[in-house]
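Heads up, there are several structures right after this.
Please treat every number below as a calculation from the coordinates, not as lab data. Just so it is clear, the structure is predicted and the values come from calculations on it, not from any experiment. Cβ atoms are built from the backbone, for glycine too; each structure is taken alone.
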Structure 1
Amino acid sequence: MSNIQIQKEEIGNHILYRGDALKILKLIPDKSINLIFVDPPYNIGKNFNGYKDKWESDDKYLEWCYEWIDLCIQKLKDNGAIYLMGATQFIPYFDIFLKKKMHILSRIVWHYDSSGVQAKKYYGSLYEPILFAVKDKNNYVFNADDILVEAKTGAKRKLIDYRKPV
């Protein structure tokens, strides 16, 4: 990953970084980020413009992931949150690792149709798992009023929390 160029883009009062997570995160002050959305390489061997997404072993890949996840947590403000995407086969490892350090509030399923590439000898994945975690479950920002969900009828509705208090 070390040969990937760091890109920084300012959008209003937000900053978007693209590049080697370990390099970028080391440049950012601790407890300075409100929200991190991370979609790391999936360790599936796909070629992305000369970068091959494959580690020598799953253990090496997970070791790398745990390193940048720890750095992300260190950079989040006390009321910060993280959305962490990952390959379906690695999300359980991220889930276990992350819930030892943060509060996982949601496990989101981003579903998409099967019009893309189909697997020939197994069932292809039709979703991307996303973990939503916060440092402090009693103090974090979640702008539910800004999120509209499309119903099967096509109507747009606000989010509803169906969980009942324990």
Structure 2
Amino acid sequence: MALALFVTPVRAQETESVPGMAPPTGLPVPRFVSLRSAEVNVRTGPGTRYPVEWVFVKRDIPVEITAEFDTWRRIRDWEGTEGWVHQSMLSGKRAMVVTGTVRVLRRTAADSAAGLAKVEPGVAGKLLRCQASWCEVTVDGYRGWLQRTEFWGVYQAETLD
């Protein structure tokens, strides 16, 4: 299942937030958010005058905001691809994408805990909370624990309650 539809790439000059000034939202940059809509146009620059570079076709996918300009956010996905989206297409809900190899979703936050499901790389889920090196997630109806290093969508020192 493809999570994104890629169109011929085109680049434009990207505008950064002004150094030394808070971004328009006053929220930290970078930060993780998720896609609000099942169809999100990713543009080459911060505005509708910039061409659509590619389109996300699935909601609740994590992205990292790397810059802000007015109502536009430059985002990066789990594969490192960057582009600009309107703030209305983003949600503060946290999500994650499994990376690397097949991962075992555990019943509790321990390597010795019983496995609930095997999760393929590229599968997205909801990020519920994180403590120490483990995070509680939901993936395809299963609720369990993955190590932070097994997915993309949370910073190493970040705690979520």
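To test your reading of the models, identify which of 1, 2 gives 30, 18, 11 for semi-axes √(5λ) of the Cα gyration tensor in Å when calculated.
Of the options listed, only 2 reproduces it.
From 1, 2, which structure was helix-only ellipticity at 222 nm (-39500 (n - 2.57) for each DSSP H run of 4 or more, over all residues; to 500) = 0 calculated on?
2
Consider the structures 1, 2: one of them gives 8.4 for mean count of other Cβ atoms within 10 Å over residues 119-126 as calculated from the coordinates. Say which.
1
Of the structures 1, 2, report the one carrying the highest value of FRET efficiency 1/(1 + (r/R0)^6) of positions 47 and 127 (r between Cβ atoms, R0 = 25 Å, to 0.05).
When FRET efficiency 1/(1 + (r/R0)^6) of positions 47 and 127 (r between Cβ atoms, R0 = 25 Å, to 0.05) is computed for each of 1, 2, structure 1 gives the biggest number.
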